[in-house]
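Right after this note come the structures.
Nothing in this text is a laboratory measurement; each read-out follows from the coordinates by a stated rule. Note that this is a predicted model, so its numbers are computed, not measured. Cβ atoms are built from the backbone, for glycine too; each structure is taken alone.
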Structure 1
Amino acid sequence: MNKMSLEDFIKKGLEKSEGIRKEADIEIEGYGTITFIRPTEDNLLEYLDAQANAIKMNKNEEIIGTDYKLLTNASKEFIYFSCPFLQNPELHKAWGIKDPLDAPVKAFGVENLAGIAKKIKQAFGDGKKTKEKLKN
């Protein structure tokens, strides 16, 4: 394999980033289509970690419980950072929101957060590649 020059390295990095989906229009019941932005790797990893920790399994790898509070809080944060509308200070003021991370709950209801977070994750890739990279 040939030694890569700095110019080639820059070009390769730009090509890789250009091929990544940066926005996705996702249908949200009761709202219609909303544009979400690609979550950062940190946001995705935090969400995946919380998802994994929220599901309790026994020795036979059967699900024996779910920490819904942990899953909901992770979903809330994941949605917030992926939706520019929810980060808008005008929206916070209009809805009387003190903590910006409460915006997803106010908008979509606590019962819908896990499903919406799943749609976002699927729209940008389900995180399997990220998990595989971390394992190797």
Structure 2
Amino acid sequence: MPPYSPQQNGVVERRNQTMVGMARSMLKAKKMPSKFWGEAVSTAVFILSRAPTKSLKGMTPFEAWHGRKPDVAFMRTFRCIGHVKNVKLHLSKLEDRSTPMVFLGYEHGSKAYRLYHPRAERVHVSQDVVFDEGASWS
């Protein structure tokens, strides 16, 4: 295939277009700044790999690769609030047991979630999260 000729690889280009469009829609719908573009793309890829496609006769790419249906029970709404368990040792009686953060997506290779801590301005990875999918960060 000649270099710089995307028209020669239509299937991949169409899938990339879908992924980019989905990431852009996620950011716009939730009024997220563009600094979260990478997180949105990663989450879009994660979701699309678990969605059935015509090209695989209704199977998901995950199922075609792993030979089993994907577990989607743990999937959450982009930008909802996740209360991350405070794992600090020796919490006092009055300290918060969790910290509210913004759900961004899924940690690659595990069942952990990626959440953004707005006050600390960093991404936190955790499995110990209680979600409030009806709420979003204001």
*asked:* Matching task: 9.1 is the computed value of mean count of other Cβ atoms within 10 Å over residues 12-19. Pick the structure from 1, 2.
replied: 1
*Looking at distance in nm of label points 7 Å out along Cα→Cβ at positions 36 and 68, point out which structure of 1, 2 has the largest value.*
2
*Which one of 1, 2 has relative contact order in percent (Cα under 8 Å, 6 or more apart), as calculated from the coordinates, equal to 17?*
2
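Can you spot which of 1, 2 the value -8500 was calculated from, given it is helix-only ellipticity at 222 nm (-39500 (n - 2.57) for each DSSP H run of 4 or more, over all residues; to 500)? The partial results should precede the final answer.
On the way: 1: -16500; 2: -8500.
Of the structures listed, the value fits 2.
When FRET efficiency 1/(1 + (r/R0)^6) of positions 20 and 92 (r between Cβ atoms, R0 = 30 Å, to 0.05) is calculated for each of the structures 1, 2, which structure yields the highest value? Show your work: numbers first, answer last.
Numbers: 1: 0.55; 2: 0.05.
Once FRET efficiency 1/(1 + (r/R0)^6) of positions 20 and 92 (r between Cβ atoms, R0 = 30 Å, to 0.05) is worked out for each structure, 1 has the highest.
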